[in-house]
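Computed from the coordinates by the stated procedures, all read-outs in this text should not be read as laboratory data. No experiment lies behind these values; they were computed from the predicted model shown. Cβ atoms are built from the backbone, for glycine too; each structure is taken alone.
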Structure P
Amino acid sequence: MADLHGTCDPRFDAVRTVLERNVASGAELGASLVVDVDGVLAVDLWGGYRDEARTIGWDEHTITNVWSTTKAVTSLAALMLVDRGDLDVYAPVARYWPEFAANGKQDIEVRHLLAHTSGVSGLDQPAVVEDLYDWERSIARLAAQAPWWTPGSVSGYHAANFGHLVGEVVRRVSGKSLKRFVAEEIAGPLGADFQIGAAEQDWDRIADVVPPPPLAIDFAALGPESLVVKTFTGPVLEAGYANTPGWRRADLGGVNGHGNARSVARILSVIARGGEVDGVRLLGGKTIDLIFDEQSNGVDLVLGVPLRWGIGYGLPQQDTIPYIPDGRICFWGGWGGSVILMDLDRRVTISYMMNRMAPGIIGSDRSGAYITAIYDALG
């Protein structure tokens, strides 16, 4: 079996076995996996390699780009402002960001951004990834656009621009950029090794992502007015961008968070643990309840599968993600299979981060196998 490092309660030996098997077979290149049970790290494992040549081991301090798992941290930032009484998710975005009211967006509410129902799921053409790196240019363009569908009516995944939309609200309300807010108000107080982007002094411990097979989407057949095409070409994101300096320097709160399973669990366990982690309180109970105010339940216009969205997080949807049980659970994950899941009934947080990206956008066979084994152990 593969050489894993860290700790694992014997209760979760089957979980360790699944991870060992995947690392040994090469299904995983490098990975980290955490199960936090009410503040106790019942599983805190890592292993494999940071590089495809298998010359550098994935160690305790390895971090990687976690793609859309970043959105879970960005949503937490917004909810913290709600908890402080500085932000109302049922208020128009334009109350905090007046320019956003342009072109028929005056009634879009903050909750519509957080639940991917705003109708603004990407940049109008032309759009290139460098546009996302320029915060002021991006938010000016998003503010000027018309929505692509009736806001609030249905979800359409805000794949690349979620962090700009929610992050600009955070900036207008707090006076801090999203990157700075996460550093000073979340990661810093919790001692979590997580950041939006990655500081240059940390680049030598990043595990570069290994791209998955291309998405099986025929953009030409769908046509330029397809919401799938408009979103995934507004702009096109190639997995390899995550390994470049421009990406790492940018403030992309939807897609470029860097961390590992332990740091992401440390942050998001605040939801499963009632709003407080080791004496650091970020949320109150009423704010946590907002997460479960269902905003949409149906086929997502961009991802094309049934999804349930609360405020800021996905909610269990058995048809699409059968390995996540029903209950008071919220979650999201990243392109390639990373996942962060908070189970409030059990006060359990599950976190899985890796560098070899699997096919698909929501979860993977690997993340499904880990979550299944974890719930089997929990009983």
Structure Q
Amino acid sequence: MLTIRTLDSLTRIPVSAWDGLHDGTNPFVAHAFLEGLERYGCLRAEWGWTPHHLTLWEGDALVAAAPGYLKTNSHGEFVFDHAWAHAYAQYGQAYFPKLLAAAPYSPVTGPRLLGAERYRPALLRAMVDAAGQRGLSSAHVNFHTAAEDAAFGPEWMQRIDVQYHWRNTVGWRDFDGFLADLDRRRRKNIRQERVRVARAGVGFRILHGDEAGDAELAAMHGFYLTTFAEYGNSPALTLEFLQHLARTMPRALVIVLAELEGEPIAGALCLRGADTLYGRYWGASVELPGLHFETCYYQGIEYCLREGLGAFEPGAQGEHKIARGFLPTWVRSRHWVADPAFAQALRRWCAEESASVRSWKAMLDARSPFRPRGPD
């Protein structure tokens, strides 16, 4: 007998029960990551995030779950639906609140329907029922895996987008091997960028959570705050949250620190999965040519090559990544809309968007920096 429960906090679920629902390869669905966001002030109702986790039980046993949130805006999602909200407003209807299944602030593909495959349809029905019971406009599942796609019925509209990922599909053993498969112009450009940083006297340290002290964590958080201040955005991650990750996910937290004359001047915050490095945030206190590329991209590629990781996902957007070996890669989301008229109109909108994105990716694919013997 299956029962559905919605929970307003992951503290209500033991770590072992939640983490027993996934294989541990993706850090963004780990109990420590998601519960830490709640505990350390990264998710706030006034910022549009209210935890609303969907859980499926057989008796007293948790058998499936979806990390869920009631959203009163689209901040921190990276699947942009501002046009949808605007359309609702034009017709005097409320688009918010809506129900979202996602990893907050993390445009990273990963499991969203946790538990055995046979429970996925029940979780999706529970999402629709929860949205209907609350009178919500819609329900959304962002950055789910390709394997989960089959669970969605036709009532769930699909959207696609492109990110830029580095993958070691040919077995490179070091950075020179990677460079050798690039065309001459891109190879020369990367070498010049790296030389500029080295000649400026910048050195690098890469620290896991259990290797980073209070000073290094504070420096990284300071760089993160600097970037958000430059763009006029509100930073969500707290220093306490970073300290929490260092304690609870010590080998999954990876920090790249750039130093000049013994002082940190820039940093990149990453999380590590079983076979993938995920770049999330960066910041700097000085401006130097090539510093961003070295800190955010080249140090991460070298880390993957040293550690035997097969992929590096440095974050959303950025066509400039193609020239540095990060190729266009599909990401996906699914959307259920309650109002039949809006659902019909948005279905056409999604079809047109998908056609445009597919054409765009085809053009991007033609800009590969690799020579013919490189990866596809």
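Observations on the model:
- For mean count of other Cβ atoms within 10 Å over residues 79-86 computed as 14.8, the structure of P, Q it came from: Q
- Taking Kirkwood radius over Cα pairs in Å, for residues 47-198 alone as the criterion, the top-ranked structure out of P, Q is Q, with the highest value.
- Origin of the value -10000, where helix-only ellipticity at 222 nm (-39500 (n - 2.57) for each DSSP H run of 4 or more, over all residues; to 500) was derived from one of P, Q: Q
- Which of P, Q leads on mean count of other Cβ atoms within 10 Å over residues 103-110, largest value: Q
- If mean projected area of the Cα convex hull in nm², for residues 191-230 alone is computed and equals 4.1, the structure in P, Q: Q
- Answer label among P, Q for the case where semi-axes √(5λ) of the Cα gyration tensor in Å, calculated from the coordinates, equals 36, 25, 20: Q
- Relative contact order in percent (Cα under 8 Å, 6 or more apart) derived as 20 - corresponding label from P, Q: Q
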